[in-house]
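What follows is a set of structures to go through.
Read-outs throughout are calculated quantities, based only on the coordinates presented, and are distinct from any laboratory measurement. It should be emphasised that the depicted structure is a prediction, and the values quoted were computed from it without experimental measurement. Cβ atoms are built from the backbone, for glycine too; each structure is taken alone.
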Structure 1
Amino acid sequence: MTDLSPTKGMTPAEIAARVDAILAEATLEEKVGMMSGRGFFDQIRDDGGIWGARPYRAGGGMERLNVPAFWFTDGPRGVARGESTCFPCTMARGASFDTDLERRIGEAMSIEIRAQDCNLTGAVCVNLLRHPAWGRAQETYGEDPHHLGAMGAALAVGLQTHNVAATVKHFALNSMENARFKVNVEIDERALHEVYLPHFKTILDAGCMTVMSSYNKLNGEYCGQHRHLLTDILRGEWGFTGFVHSDWVMGVYKQYGASAGLDVENPEPLVFGKKLVAAVEAGHIAPGDIDTACRRILTTLYTISAAEDPLPAYPLSLVASEAHAALALEAAEKSAVLLANDGTLPLKKGARLAVLGKLAAMVNTGDNGSSRVRARHVVTALEGLRAVAEVVTGDEDDLAAATAAAGGADAAVVVVGYTAEDEGEFIPGDITLGQEDQLDPVLENVPEEVKAARKRRPFSIGGDRLDLGLRPEQVALIHAAADSGRPVIVVIVAGSAVMVEGWHDRAAAILQTFYSGQAGGTALARLLFGDVSPSGKLPFMVAQRAEDYPFFDRDADRITYDQWHGYAKFDRERLTARYGFGHGLSYARFDTRAPRARVTPVAIELEATVANLGECAAETPVLAFVAPPGKAVERWSFMLKAFTRVALAPGESRTVRLAIPLDTLRYRDVDSHGWRLEPGDYTLYVGHGSGSGEQQSLTVRL
């Protein structure tokens, strides 16, 4: 048997030579076998439909030549294998605006991935939040491209620390769930390149090794076989040298995807495999396209395999360690966003609480799709509050009893929001992920082999939301608690924006905790009683009217994406939000002063001093927006272009420094298909608040 396996310490030149040797030795069938996963359907059946019960082979390997395979696990709120650490969902972590925290979470995931025999992860999900109804919103960071890129790059760097290949997904325009297998997203060049693609490039420029294509169509062609997207833009314009693998089961429909730039079909060769071999032999696919795909896969695989590991070994004991549990708690504390507070928070130690709502006692860490993490223990809101206070309970089923419970307490904590039944990944296919059986929906334009693989299988509940508000019974519970005359603290559990109209004025305080992970209940208690100050900022807009968001149809066959969503749309149309992008209160008071800027040949170097004028130690994100001249073309009137976090003791001040690369200020020129920097005055806004009106400003000329 020829041994062409990787060895530790190989240089890039040695890796290239080893890959050349593999391609010279391998048969066409072996090369095509490297271009798909293998064994998934048998595994998922044998495992009773439990996603992540074992590693999944992705990028098949060549046994005859001792060429290893990629072994895949998913994310992004932890490792979807075994009993891993469950971190707050990605949207929650997006609210932290903390890239250092995100990098550390990625590194913790990387250790747990290696300890569970995987080397490829799909944890970096950065599809832009165009509309809060998107069922999978909890898996991304927010609505702003710069924010997505910075947070996703930090996670990818962390994930690859321990020689795991990170995947950024879903490339591209996958911002709706139920129709993702069929919808055609129509978009012009400027919106595509300025809004929906730049964060992917940021993450790839940071070194992320692989890309997962999306199910949907882009201007009439499926993204998994879209030559302009996968070759012209990704490889040609951006210079990406890693490999692209499909989303699972229905990610590619035709063999020409291999020529378009798709390197791996996962999880099984339904379209590649023997059919791709036949297409090559018939002259429809060039043999060089197969070699190119294999070279990308093998180079990535041998690069991580040859690198020295930071740890001497990765035993299973590293999974769900105390250090990772502490990191999950830190993330839950930094992610919570205090939307409103009349002074009721923080609560006084010893306060007696009425903890109301069915969600308070529920283990509810997010959807039940591919991002599901089965933690060893999850601290619920009720469990966390019982550990520090005397508690009485009640729920939506008996409003009179809930009012009475609140009346006998010092304050009522009402936990409301969503579960996997309301929002999450929608999977009408062979992957059951442990959900209860449902009827299999009928989709059009699905290849027969895919239909056969999916026949008579369950699908995930969840999908896109039908309502942006709370369930009526939860609203009634808030009113019932308020009728007691006691202060009401509403805790919102959700993956993105929840409209609060009709009840927000009955609440003394509103705290959005998102899906806060395994330590969420502990974090909630520490936040409510002032052991730590809330410091999260909204990574999206919360509207007063649902119609203020972009048009959304979860059953759409076609939809147009333009430049206008989120805070850019609200500003352009002079809409008033309930809570704006970057909104988030604190128990401290912060002041931003003395902004300064210096223009270099490559960046605007910005600094400002942030002071804590309050009486408690606290952290706060510092956000910097840029308003371009906007005379050459219509653009967002202000754009987030840098952010950081600062921790300050009472009375302390600190100067923060931010760099805004000039390349990030360019607009897409549709005539040259390149980028232009508009000359003129650029106004910079920097501070701890949201939007241009609440921050310190200064102007530079470019």
Structure 2
Amino acid sequence: MNFIGRFAVVFALNFFLSGEAICQDVRWNEIENGIWKASVGEPEDISLLKAADIQPKKEALQRLPKADFPLLKSDIKAEVIDGKTYLRFPLSREEQLFGLGLNFKTVHQRGRIMQLHVDHYGGKDDGRTHAPVPFYVSSKGYGVLIDAARYVTVYAGTGVRVDAKDKPIVRDRNTDKNWNSRPYSDAVEILVPTTGTDIYVYGGNSPMEAVQRYNLYNGGGYIPPKWGLGFTQRVPTLYSQDDIIKEAEEFELHDFPLDFIGVEPGWHSMSYPCTFEWDTTRFPQPEKFNSDLMAMGIRTNLWLNPYISPVGSLYPKIKPLSGSHTVWNGIVPDLMLPEARKILKTHFLENHLNIGVSGYKIDEVDGYDFWVWPDVAKFPSGYSGEQMRQVYGLLIQDMTAKWFREKNQRTYGLVRASNAGASSMPYVIYNDYYSHKDFITALINSSFIGVLWTPEVRASKTAEEWLRRMQSVCFSPMAMLNAWADGTKPWTFPEVETAVRDVANLRMQLLPYIYSTFSQYRFEGLPPFRAMNLVDGFSFDATVTEGALDSTDNPYKVAVKSEIKDQYMMGDNILVAPMFAGENERKVILPAGKWYDFYDGTYVGENEIISVTPGLEKIPLFVKDGGIIPMRPVQRQAPRPDEKVDLILRHYGESEGSFVLYDDDGVSFDFEKGAYSKVDIIVKKDKKGSLKGTISKPEKGKPFGYNKKVNWEFMTK
């Protein structure tokens, strides 16, 4: 045998001894209506959905239309090689892919390579982000989830296999102008660096239906307390309780909405690492501080990161139950251990919840690599640093949410890291990045992956930018001004104070609509803020144009993709098209059907691209034909459980329409026991062709916070 032959034999022998490929028989079981699960290899006993402790909404899933398995099962491949799991799913030529984490620059994910890794967002969509959810949604109406607490690598239609069924055309770059540096691929391939994983496929008749199934399987979306949908101000780091009370009084003097205040690191007796104990100089009477704010109709939300200071009373109790490495010199509690969670619960209840604290901002559970524990860290539960990094945000959300649930008290807070299974969590993601346009793209992407995101406002260089940012945040899951570093106020730019107040008041007026939209999230799995690609009748897809050949910047003529990433839907009826600093005009893409201007009810277009010049004072808003928008009069704060307000019902367009108005007590979980109202608002044409509106009566004995008096406004004349 010659040298080459001997080398081939030795190579093959070593390959099979060190990493034998074990092909897996992927067996799919329908576990809920239109949801299938398969286990490949030997899945680990820690996973994303287990960490989130999901409880599927089975009855809601049964109400969805039946769905067939959306892929050819024989085209789904799985192998375990050298302790790693290799997965392959088929792609057709026309498919677009969405999801794969909280991305900030791209909506369409086909043709990208990503390692899904919990981290602070670093400026590019490479998979390292605050919510690297390993779930993708196809334009063909199905979704795929890889339930692995690992750094999952996804080749979203990039690798071209030798045995591909649908091979790309081989072209000669020298002579063929259609040569492409990224040939067509007919597969999504996924590498999971462990011996097995669970896989879920969510069927549907549309991308939205697949998202609904994903959200409902994960427990349904969260309905925030009504106060959580009001306005929130986070105060400078070292504010005292007297400073914060004064801040709340300033909001009242300026007649500006305020429902809860964010208290930043200075409330701790030490932070970075934290004690979770009140600083006695700045907060000598924390219980009185909370009760005084509550008397003003304002809740408190406390900042924390979960790394425990050696000077705090928690340290000796939880040190044996913590990881091998510190973060900012603080120990990291192993939240997989019930004993650790019990110790934290006792402390937090006694020092926070039982004296009136209403929620938390959970910081720095995402990254950077220098700031969190390294992957070589070990935890007493036996799980690795990598596994803990992927689930820690889920674990702390789950733990704190359960504390409030046991008190029958809804909360609403902020978190820096999340993952699959988080739909029912009472948290909104935020970060330190600060691109207004990218914030809107993130808001759009959040709708594919079952998380909430806020494009928070911190500071601005100009009054124009300030107003534009404030307009956007008022049309997001949390209307937040984060002044922890800059000390900014809504009236920091006096020349636009009135316009800022107007848009904040508009959000408060829209609470009946927004609250009902969040009830759809809970009961139907419909995300409250939605990408246009999830909307029926939206036919404008990504377009690809040939890249310009450049010997330095683009030597391989990489194509340029145009995406819709600057407009979105809030609920069923309102299309939001934010403006950015420096813009006087923008284009808006309207789905099928007629659309009308929110402010004056005039017709603007149908299934087309329009240009709008709204002026500085308004964010462009559009309502679809027949759309009904329930509103209330201007009020600074969300209504209390015992308060009744007037109802304003707006109708737009020329068509008949309907809307289901949801209400409950706004603060507790009693709605889960049936203590809620749903009333039907219907607009129909009478015999003369005139539009007339009716509203059904709420069921007797159920909470309903609206007066009998209803003001109808038919906006389109």
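Of note:
- Among 1, 2, structure where FRET efficiency 1/(1 + (r/R0)^6) of positions 150 and 662 (r between Cβ atoms, R0 = 41 Å, to 0.05) as derived comes to 0.60: 2
- Mean count of other Cβ atoms within 10 Å over residues 246-253 - highest-scoring structure of 1, 2: 1
- Between structures 1, 2, the greatest calculated value of FRET efficiency 1/(1 + (r/R0)^6) of positions 46 and 566 (r between Cβ atoms, R0 = 41 Å, to 0.05) is seen in 2.
- Structure (1, 2) behind the derived value 24.0 of mean count of other Cβ atoms within 10 Å over residues 110-117: 1
- For FRET efficiency 1/(1 + (r/R0)^6) of positions 470 and 678 (r between Cβ atoms, R0 = 30 Å, to 0.05) computed as 0.10, the structure of 1, 2 it came from: 1
- Taking FRET efficiency 1/(1 + (r/R0)^6) of positions 102 and 686 (r between Cβ atoms, R0 = 35 Å, to 0.05) as the measure, the highest value among 1, 2 is held by 1.
- Among 1, 2, structure where mean count of other Cβ atoms within 10 Å over residues 598-605 as derived comes to 12.9: 1
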